[in-house]
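Below: a set of structures, written as structure tokens.
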Structure I
Amino acid sequence: MASTTAGVRLNSDVWARYSAEAQAQGVTMGTYLRRRLEQEDRLEGELAALRRAVERKPPEPATTAGVAGAFPAGALVEVLLLLRFLAGPQKAAIVQKEVERRGLETWS
């Protein structure tokens, strides 16, 4: 796979924070930044897919004692994306496999 390098400028506070996070993960700064960018791309794709699904699907009546209808769809999507961001891609994949194992439909 061919690759190209890209140089970026970071202010010293941001560089120190990213450097500490990279060191805590045991990876180089370049690897850390690349992973952050790739994760952001995945999250943007997931958010776009969720938006399309919400816009395309007609509202359904709440099935669990009105709980699902108590929250706007945007709030539920926001919570889902925040949890995925906090958990990271590896843990999200494990959880999706568990949901599939239980015979439920996953969102990806």
Structure II
Amino acid sequence: MEKVWEELKEIETEAEQIRSSAQQKAQSITALVQQKSENLMANSQAYAEEEGQQFFASTVEEANRKRDEQLKASQVATEKLKAQAVKRMEPAVAKVVNAIIKEDKP
């Protein structure tokens, strides 16, 4: 009976060691998971910030490109209007002068 009792004590001691070891491993795994999740969150935040900056930069670049295109189109239209104004200026001046001359005649 004493031998059974000693074996039971050994089994109990071994079970306590297994439980203690499992608890330490669980704590270790929990700490590792916590650390990795913190790292993942930090990396995700940095990645999100970088993506946001890239999106902002590309949006600004696209806006500048569209503005430049519109400016060029406006300049072309302005040049056409100036050319038309120059062509019509001489006949307009002649008509005004003729109108004034005709009014001055009695």
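Every read-out reported here was derived from the displayed coordinates using simple, explicitly stated rules and does not represent laboratory data. Remember, predicted model here, so these are calculated numbers, not experimental data. Cβ atoms are built from the backbone, for glycine too; each structure is taken alone.
Overview of results
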| read-out | value |
| --- | --- |
| Value 35, 16, 15, calculated as semi-axes √(5λ) of the Cα gyration tensor in Å, assigned to which of I, II | I |
| Distance in nm of label points 7 Å out along Cα→Cβ at positions 16 and 80 - highest-scoring structure of I, II | II |
| Per distance in nm of label points 7 Å out along Cα→Cβ at positions 24 and 56, the highest-valued of structures I, II | II |
| Origin of the derived value -37500 (helix-only ellipticity at 222 nm (-39500 (n - 2.57) for each DSSP H run of 4 or more, over all residues; to 500); candidates I, II) | II |
